[in-house]
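Structures given as structure tokens follow.
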Structure 1
Amino acid sequence: MYLLDTSAVLAHFFAEPGGGEVAALLKDGKDSVALAAPSWVELDRKLGALIPDAAEAERVFRHYTRSLCALVPLDAAATLAAIRIHRASPIRLPMVDALIAGCAAAAGLTLVHRDSHMDAIPAGELKMLRLPDKWTV
């Protein structure tokens with residue numbers, strides 16, 4: 001099972017590099033793909049900034065959070081995993097990304113992302129699938 005980082009959702013929605021890989025994962029639906037609770041907040045904010053029509057941004061948000069992906073809660077186990085991941089990272093890891101990674105680690109899911117700063121998370125902390133950078137041609 002996979003946990004999509006917000007960057008993976010945006011790659012899929014905007015048909016950017018890596019979007020096809022995300023589409024393949026989404027074919028099996030909620031049984032194989034999830035979003036972390038912190039991603040809901042981040043996704044709502046980013047869609048609101050990137051989609052001028054507020055009703056369309058809300059429709060897209062609901063499509064991913066209600067139809068395509070299961071929800072992984074931010075519970076005590078995920079929070080402790082986020083702390084461990086944050087401490088293990090040799091570079092600064094934004095708090096929301098540490099929380100998302102913590103949700104993936106605690107749930108035993110593979111984190112799908114395209115954020116270069118997440119590459120610094122030591123491999124033993126969680127499984128990751130790195131998508132191509134946004135600007136890859």
Structure 2
Amino acid sequence: MNEYNWYTELIKPTWAPPSWVFGPAWTFLYTIIFITFGYVFYKAYKREIPRIVALPFALNLFFNLIFSPIQFGLQNNLLASIDILLILGTIIWFMISTPKKVPALRFVSYANIPYLLWVTFATCLQLTITYLNW
């Protein structure tokens with residue numbers, strides 16, 4: 001069974017959005033991520049901010065990158081649930097810690113509010129799908 005068929009056959013909550021919503025949503029969010037994370041990495045690389053500030057951003061990218069291979073490649077809802085909780089946790093971490101460590105980067109937290117909102121929704125969806133298909 002291919003990945004798409006596997007996912008479409010999972011039991012999902014009635015409030016799950018149609019699959020076509022995910023592409024545009026992630027395109028918009030990856031644009032925000034590219035700009036804001038790139039700015040943080042650039043500032044850290046140039047040593048204009050402490051490099052440790054970039055840690056939750058790097059971890060977030062890593063966890064985000066491995067979500068699809070876990071969810072669709074391994075077809076493992078439990079691991080995908082753990083991973084999305086890590087994604088959400090790193091978003092909260094950078095949104096809280098960045099303005100405290102580098103007040104000039106406060107805009108990075110504000111710009112990522114849509115990312116936080118979407119991942120919060122996606123986390124609820126993933127946890128629900130995992131529960132319904134246990």
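Throughout, read-outs are computed from the coordinates displayed, never taken from laboratory work. Bear in mind the structure is a predicted one, so any value in this text is a computation, not a measurement.
Highest-scoring entry among 1, 2, by percent of Cα pairs over 13 Å apart, for residues 77-124 alone, is 2. Suppose you compute helix-only ellipticity at 222 nm (-39500 (n - 2.57) for each DSSP H run of 4 or more, over all residues; to 500) for every structure in 1, 2: which one lands on -14500? Only structure 1 yields this read-out.
Here Rg and Dmax of the Cα atoms in Å, for residues 5-84 alone has been calculated and equals 13.1, 39, so which of 1, 2 was it run on?
1
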